[in-house]
Structure 1
Amino acid sequence: MAQNRYVGENADWTKAFVADPHFYEKPDGTPFGVFGINEGIETIMPKLPQKRYHPDGDDIYEWRILFYSNTTQRVIGDADFYAVMRILVTGGYILDDNGENVLIQALSLTELDALMRRAAAADKK
């Protein structure tokens, strides 16, 4: 089993982008939430968004992460939040964890693309 690997030492949370959720509805009216990760930017992401965010009092059961490239100025794609987080945690991409949030290291375009593809593949299983 893969282990969580956090650096923690000298992690600077003050310069990181704080990912805020955006909420959408599927054609059937089911709400879902989306967070973004941008190329080359450290990101603060909640660990359990379903416990923190309840727009209009609704429970949100589906969460996604959208990957954006600053180099190409386009969306690369998206994948299931929990599949992405598992890969980030076990892959050593988490710089620190304060209990409620994680600090994700800045990722290159190649890393974002690989992460999205791995998470999408895991999501289909």
Structure 2
Amino acid sequence: MIIDCNVCRDQSGCCRYGAWIDLEEAKKILLHGIKGDFFHLEIDKEFPSGFKVGTSIEDQKCVFLDRDGLCRIHKVNYSIKPVTCIEFPYESGRVSSFANVLCSVHRANLRKKKLRNKSKHGKQR
């Protein structure tokens, strides 16, 4: 299933709970002086540096969203935007388990697929 973020009406919906990013990416963001903080430093061997940090506290929105719902990192320098953010709603080449919750385009695709399957099965009977 291909998810096209360009058709999303709520471009910051996927940022409403923040993200886990690599510690080295966080350092680059800080070096650019972009307003925001990082939380919950944890060891995680899945990340290139072996550490990850969160961009939100608990279930709060990403601290890098501005009042307009746009990403401050993206606005300043897209090249330092965290990989997790760039790739979402994908994670390691697959649709993220969080896409069902955070991605309105993915949810819409799932509803369409479900309706198609329902109508197929209804016609076969």
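Looking at structures 1, 2, which one was mean count of other Cβ atoms within 10 Å over residues 35-42 calculated from, given that it came out as 18.5? Each step should come with its number before you reach the end.
Working: 1: 18.5; 2: 13.5.
The structure behind it is 1.
Just checking, which of 1, 2 has the largest value of mean projected area of the Cα convex hull in nm²? It would help to have the intermediate numbers written out before the result.
Working: 1: 8.6; 2: 9.2.
With respect to mean projected area of the Cα convex hull in nm², the highest-scoring structure among 1, 2 is 2.
Out of 1, 2, which has the highest value for mean count of other Cβ atoms within 10 Å over residues 19-26? It would help to have the intermediate numbers written out before the result.
Details: 1: 13.0; 2: 19.2.
That would be structure 2.
Of structures 1, 2, which gives 37, 26, 14 when Cα extents along the principal axes in Å, for residues 27-74 alone is computed from the coordinates? Display every interim value, and only then the final one.
Values: 1: 37, 26, 14; 2: 34, 26, 14.
Of the options listed, only 1 reproduces it.
helix-only ellipticity at 222 nm (-39500 (n - 2.57) for each DSSP H run of 4 or more, over all residues; to 500) was computed and gave -10000; which structure, 1, 2, did it come from? Kindly include the intermediate steps, with their values, before the conclusion.
Working: 1: -7000; 2: -10000.
Checking each candidate, the match is 2.
Every number here is computed from the coordinates shown, using simple stated rules; none is lab data. Here the structure is a predicted model, which means the values were calculated and not measured. Cβ atoms are built from the backbone, for glycine too; each structure is taken alone.
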